[in-house]
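Each in structure tokens, the structures are laid out below.
Since every read-out is calculated from the coordinates, none of them should be taken as a lab result. Predicted, not measured: the structure shown is a model, and the values here were computed from it.
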Structure 1
Amino acid sequence: MSKAPFTLDPDDERRLASTLFNHTWTLLERTDRSALEDDEMLHSAHASRAHWGVVGEPVHWARGEWQCARVYAVLGRAEPALHHGRRCLALAEEYELSPFDVGIGHEAIARAHAVAGFPSQAAAELELGYAVLDKITDGEESELLKSDLDSVPR
């Protein structure tokens, strides 16, 4: 990633990345967002990912890409959702992240295909995502991934 034209204190940048991620999540959970809030959610997800790109680890980068993919999917924008889902999975594989992170990559790609109206591609990615569940040792992560996989439109 290219160097920013200015720098923040690393602790401040971590707090900002985390706060933006959580704010995006709060907006994602709402069903009554306005168009302005949809834009805010999108910008917040990208800003969080950008800040994690400076001070985070590969796990933060992958999960930031996942969040961008989810936001685009929720907004019905399949192509950027697919792009960010693929980035999430690529980072998870490149940096040998946890099975959970591989699974959320497959979930994001499946959701993007579902939004695009490609059910067979979505089903193939869902199968890969469900296959990862057996490799996850953390019960909370396993439940979260299963819930997300189950929520992909079919």
Structure 2
Amino acid sequence: MSKMVFKGGLKLENPYPTEEIDLIRIPLPDKVILPMQQRIGEQAKPIVGVGEHVLTGQVIATIDDARCAPVHASISGKVVAIDEQVMAHQSGLKTLCITIESDGKDDWVDTSIGCTEHYELCTSETIYNKIRVSGIIGMGGAGFPTHA
């Protein structure tokens, strides 16, 4: 039985062409539109209101479905709309979205773990809850929350 061999593909001279390039900070967007619908399950429910000031990293919508993660503000600023908008998806369906106008400050919510600097001293329940509310999801196609 012969081995299956792939004889093709790209042979790049330098597979890491960006290794010598410095990182640059891009400017904050003027506004963001954050959909409440995630890959699967129900859509998240907003816990902020129009006119409210939010901080970067602040939870702005929650969901009780263990397959989903809470939605966080990606910029600090003012919530200017909570309404249905067309999703960035080939279906063109609408979903509930929260629109935030940037205040240009990028002020962050406190992201400390809540016990000490040394995570080894935290209870496993504290660490689990921090991961759950942080919105950390897997990089696979389904986007399952890490806590699930």
Structure 3
Amino acid sequence: MKTCPDCLSEIPDAATFCRSCGERVEGKGCPQCGARNWPEASACRWCSHRYGVSRPKVRGFEPFEVTAQLLPTVLQRGRLLPQTVRVTPEKIVISTPGAFNLSRKEEEIPWAKIAGFDYRSGIFWDQVTIETRGQSSSKMTCLDKPDGERIRQMLQDLET
């Protein structure tokens, strides 16, 4: 007899699932969330971590900062303070000031948490939305065309 790692009940040695809690007792452990998956699994069933594939660091890239344009920020958001986006080798930080700069929302997105992105190219300004695992999406709005294109290219390089 062996013990289930989740509920600690005794189960037969040949069992692959616990008869009490239904969790898998054998298999490949996920380094990100700890769930056990089939030994042949290529991705975790809970958090979508891909086994054997490490998220590439952004290669050959200098950290940079982008500030949204003032005019579209006033027109779209009704604010006089634009967003700033800092891109570092470890993460992306989206800083959104509140009304009259009395508050500030800092969204830190590590590269490993990025699941995908959506790039919208407008006539004058661009918008990039980053989809993350387990969190809500983050938007960078009112970006200058070259800045939006630079962020899009960097995020595309992550996917390849």
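Of the structures 1, 2, 3, report the one carrying the highest value of relative contact order in percent (Cα under 8 Å, 6 or more apart). It would help to have the intermediate numbers written out before the result.
Details: 1: 17; 2: 22; 3: 13.
That would be structure 2.
Check the numbers for volume of the Cα convex hull per residue in Å³ across 1, 2, 3 and tell me which is largest. Could you put the intermediate results ahead of the total?
Working: 1: 116; 2: 248; 3: 144.
Largest one: structure 2.
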